[in-house]
Structure 1
Amino acid sequence: MPVRVWPRAPLMKKIQIISDKNKKSLKIKSLIINKFKKVKIKKTNIVIVIGGDGFMLQTLKKNKNSNKFFYGINSGNYGFLMNKFSSKNIVKNLDKSNLISISPLEMIVYNNKNQIKKYLAINEVSILRQSRQAASLSIKYGSKQIIKELVSDGVLVSTPAGSTAYNLSVHGPILGLNSKKLSISPISPFRPRRWKGKIVSDKKKILIINLNSTKRPISAVADNIEVRNAKKVIIKTNQKIRFNLLYDKNRSLQKKIKLELLRRETS
């Protein structure tokens, strides 16, 4: 996933602005519209997304078949996937932004009614216990058995882009954006207690089976979309889908990930 300077393309479509409905997002949207009225903007294929990380994830998934380029402006809390808003420099930042392309995970869930549900996850797929009973899970990577039985609160499969989100909170590894790796991290493991998870290539499927779906029900969650009573979950990287994200020159996604890694090493 190389970083390259955003190309100027006079034949592309005009800029589109999508914002969350909160006051801060709408105010930023109004400021940008007024700014663009005063400054000549080259025709581009950019979608400006104003909101938090959750709103950006939602917007990207709605546009999964789009070839557009998404520039996020943070109006939420942390805004890891977003850029910091600058009314003064918005035109310059767009013109000089760097491009990052990422592929999402595809989650395929077979539930206890033999129904099949499919969703995309840009950050992670989390398998969570659904009751007071701990989950009992079997995990395979390709044809290789990673763990025969994991008794835990669940397990999390993270992309590099999501490795500093929920994955970091469950003490999973931080992955380089260009690593072509996925992390499999246990959530509060009970048995084996010392299992720390595994880093695998993003080339093969991960299969997670609920070993006791009657007594120990689980949910499968793709970012923030939940499927309950899962019996079997297949997780794979969908290389056919590429989300194109734009970042300010000095605030790239790689730099944010490296900063989080540095914070972990020094904490």
Structure 2
Amino acid sequence: MAHLTETAPNQDDEGCPIPGLAGMSIRTVGNDRPWVWLAAGWRDLSRAPQVSLSYGAIAVAISFLLAAGLGSLGVSYLILPMAAGFMLVAPVLGAGLYETSRRHELGQPVALGDAFGAYRRNRSSLIAIGLILMLALLAWIRIALLIFALFFADLAPAHELFLDRVFYSGLTIPFLVTGTAAGFFLAAVVFSISVVSIPMLIDRNVGTMAAISASVTAVRCNPVTMIFWAGLITLFTAAGLATGFVGLALALPLIGHASWHAYRDVVADAR
């Protein structure tokens, strides 16, 4: 594959056919490929750092504004679940980074306006999957509040003892285990439907359900590789969030560019 210099997947492997997309299939790739995708993502970031880092900086600024807005409304307790839910909507936020990598691959010039212009490509399908991810985020917020109510029914979220009660009580461990399990399940579903679908919608004029079908097939055909890739995405995103959102300026572009190469690596067709 021309866009990746490292050893490519087995080209003789027929892979897994994608329901609803004739002539296209998913390659079975090695478990070490996520490192290749990250290396390719870093090269894309290095080729146009002003575009990639500006894109990331805008995401950081939006995160700060959102956190400040929640604080001013007196619902600062939503900042933590919203931060955790960031990974649920991040795939669609990376559309401009996929477009940047696509243009690099085609040898086309790249500017910040080109990156944001990605949202004009296949607009209706991008809106549809964006709504799906937004619904997943809203579901997560609702679930998180419900779990909180089950464990701390007598504590108002805005109470001054909120942090002490939640993180320094006998219910802390079961509360965190339950919340993590619920979040893991929802994140796994979102990852499965979005890991390939959104880059594909930027690259091709396909429908939302066809792109989701390709994404689910990619995960089913490469379970170990995709679990590893999901773990790396979680690690980089968590590191960005742990720095008070600042680290997202680098983490988001790196993951976004790498995700484009993941898509190009696993999707095979006659193009």
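Comparing structures 1, 2 by mean count of other Cβ atoms within 10 Å over residues 175-182, which one has the largest value? Greatest value across 1, 2: structure 1.
When FRET efficiency 1/(1 + (r/R0)^6) of positions 31 and 255 (r between Cβ atoms, R0 = 30 Å, to 0.05) is computed for each of 1, 2, which one produces 0.70?
Values: 1: 0.70; 2: 0.95.
Derived from 1, not from the others.
Any idea which of 1, 2 comes out highest on relative contact order in percent (Cα under 8 Å, 6 or more apart)? Can you show the working numbers first?
Working: 1: 22; 2: 38.
Structure 2 comes out on top.
Hey, distance in nm of label points 7 Å out along Cα→Cβ at positions 111 and 191 derived from one of 1, 2 reads 3.8; which structure? Derived from 2, not from the others. Out of 1, 2, which structure matches -5500 when helix-only ellipticity at 222 nm (-39500 (n - 2.57) for each DSSP H run of 4 or more, over all residues; to 500) is calculated? Only one of 1, 2 returns -5500 for helix-only ellipticity at 222 nm (-39500 (n - 2.57) for each DSSP H run of 4 or more, over all residues; to 500), namely 1.
None of the figures in this text is laboratory data; all of them are computed from the coordinates on show. Nothing here was measured: the structure is a model prediction, and the numbers come from that model. Cβ atoms are built from the backbone, for glycine too; each structure is taken alone.
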